[in-house]
Structure P
Amino acid sequence: MENLEGKVALVTGASRGIGRAIAVALAGAGADIAVNFVSRPKEAAEVEAAVLGLGRRCATIQADVSRAQEVTRLVSETETRLGPIDILVNNAGISRPQPIEEITEQDWDDILTVNLKSCFLVTQAVLPGMRARKWGRIINVSSVAAQVGGVVGPHYAASKAGMHGLTRFYASRLAKEGITVNSIAPALVMSDMLAQVPNITPERIPVGRFGEPEEVAEAAGMLARNGYITGQTVNVNGGWCMS
């Protein structure tokens, strides 16, 4: 297992929920953290305080990772303030629970752009540096919805399934270059996003409870330290989807 001391991790959508927990967990493992957020500066500042409290460096950077120009700025500012990016966690995403008949083309475009396009844009932006250094860890935060359909809608399920396709492509192409690429597929984790889903109860999960963000973060920390796991989906779902 790799030591993360001196590594720089960029976590998108890190101001709350799973992203926040992953940022803090990677800092606890020794990494310096770029906390990306788009609309919650107060919460992002709280994450920064937690990272600094662990003795690590932190840069809090506002950027919409679904826009190429902002991704370029995000990566450039991270490298200026912290150094080359060694670990990327593509966590930014939105959820829009809707009845099938109410989903519009705009709804589809919004979900696919934020959840899937952003994953592609940020990965493409950090890859040149990782390939030059022959070391990198890319972790895509997907969802059980990619495997079972989920409860949000087809647009959300498709966006998360697309992340698995990106994961496998990049993993197969980059395996010989010291770069691993994996997905984590959580299910019904306690977060603001979960609160948006109506009539959802823990009984849907075989273990009988919702997950905690820190349980997902543990998987991210393992993938960041391990150089032999690549092209995999780590299921953190309480037994909803078994593989």
Structure Q
Amino acid sequence: MKILGVITARGGSKGIPGKNIKSFLGKPLIAHTIEMALASGVFDRLILSTDDQKIADVAKGFRCEVPFLRPAELAADNTPHIPVMQHAVSWLREKEGYEPDYVMILQPTSPLRQAFHIKEAVEMLAEEGADSLASVSLVPKHFHPDWQFVKDDRQRIKIFTGTPLKNIVRRRQNLSDTFYKNGAIFLFKPGLLFEKEPSLYGNDTLAYQMDEKYSINIDTPDEWRIAEEMAKK
């Protein structure tokens, strides 16, 4: 399979200014993702999508391709991944005639993701076959949907899943496993981006489970501190 890796890193981070090139354990945050991606050995090409020349220069220094600078209108706080990926895939197809079989999004805000995660995710998709794959982590049982509640404007509560409160699951051991997207890996067929209803998932998505210790996604200064502490361990 030809797999395109796309690292997404816009310049206008507000929560942590300059986040993507801020030093994380002695090297720019984005470098950790680039190095693990290259070490995985799965990518036909690894590129950066950014609107920021400083980020582009740092990425080039760690051997990541930067074939273009992303248009400013695709680098706002609320810009979703779909138009960013549409731009990247279209640019490579139209300017260079390059069309991958699958595309993987790698966000620099998941610096604890390892090369073996990337490799295993690709192997899983190659073996199982699917429209897409997303990395997930186990939800702690005390946050399980069957133990979550919603309340109405009269302060009355009911279980989030709609089960009557009198029928709540009482033993932790009887709760099923549930998972959340951890943001470390998204792998998908590029054709999904250009369907009538574009998506990153299609109708058939595999779950690649990652241990919680690798799954932190950095958006706040507190998460940055926690990620550094976890990485040192």
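Some points to look at:
- With volume of the Cα convex hull per residue in Å³ derived as 114, matching label from P, Q: P
- With relative contact order in percent (Cα under 8 Å, 6 or more apart) computed over the structures P, Q, the top value is the one for Q, the highest of the group.
- Origin of the value -8500, where helix-only ellipticity at 222 nm (-39500 (n - 2.57) for each DSSP H run of 4 or more, over all residues; to 500) was derived from one of P, Q: Q
- In terms of FRET efficiency 1/(1 + (r/R0)^6) of positions 126 and 222 (r between Cβ atoms, R0 = 30 Å, to 0.05), the structure with the greatest value among P, Q is P.
- Distance in nm of label points 7 Å out along Cα→Cβ at positions 14 and 214 derived as 3.3 - corresponding label from P, Q: Q
- Structures P, Q were shown, and FRET efficiency 1/(1 + (r/R0)^6) of positions 94 and 110 (r between Cβ atoms, R0 = 35 Å, to 0.05) at 0.75 was computed from Q.
FYI, it's all coordinate maths here, none of it is from the lab. This is a predicted model, so every value here is computed, not measured. Cβ atoms are built from the backbone, for glycine too; each structure is taken alone.
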